Structure I
């Protein structure tokens, strides 16, 4: 059973979930379609990938502060350590 957690940010309740192996595979296939902002905001995850791990949508993200969104990212990292480790390995293989 996949893990889930609820993170409360003021009045906003964010449900975070562990990804399935298939969801990770599909995210890697779809990764080239990310927008520049969403791709570069964090160095270890895109906004679209973060949305896939939560119940948030783009409008929700637009209304969060940077520190609130970072709290969501950190909780997502706790629930999905293998995804973040995979992305680190992929970045290491990519020429700079």
Structure II
């Protein structure tokens, strides 16, 4: 199924996007809050905070790489499908083999 512009429709609904965003925010805030109230020295708290920042940025980078890979595969698949359709539209099964 494709839209009028020839691109496949997005399978992500607004509700799913909102749920994923809220889930991420809740997990991040919970982790930051638990590190903040951890009964340890400030330098240990700072180390864990930097770890949280690194993990968060790494998660965004990984998600972007996965998305880019999926989009590139989708374009290749559509190009291959267009080539097959062009070959099939030019094929005449009643043409004699000479």
Structure III
């Protein structure tokens, strides 16, 4: 995703890093994103967690009620992406 690198995107990520509480994150994301976008991102992280635990696509689909296409996209990012999910999952375990 090298095409997204810009001063504006840097500023967005720097701002995220400065948020200190879950409530601050809720406030920011509610202003920044639609509710559906927030739910979609949360669901993708949940899918990544389940796949990382070794659950099958079928079991993940049953648990999350998402399409196999969404599960496949998350799995492809886990396997061949930039490592963002792996870093996030690792930090969640700490």
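We did not get these values from a lab; they are worked out from the coordinates using the rules stated. As the structure is a computational prediction, the values presented were derived from the model and not from experiment. Cβ atoms are built from the backbone, for glycine too; each structure is taken alone.
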Value 25, 16, 14 of semi-axes √(5λ) of the Cα gyration tensor in Å was derived from the coordinates of, among I, II, III, structure III
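For FRET efficiency 1/(1 + (r/R0)^6) of positions 18 and 66 (r between Cβ atoms, R0 = 25 Å, to 0.05), which structure out of I, II, III has the highest calculated value?
Of structures I, II, III, the maximum of FRET efficiency 1/(1 + (r/R0)^6) of positions 18 and 66 (r between Cβ atoms, R0 = 25 Å, to 0.05) occurs in II.
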Computing helix-only ellipticity at 222 nm (-39500 (n - 2.57) for each DSSP H run of 4 or more, over all residues; to 500) for each of I, II, III, the value -27000 comes from structure II
Comparing I, II, III on distance in nm of label points 7 Å out along Cα→Cβ at positions 26 and 82, the highest sits with II
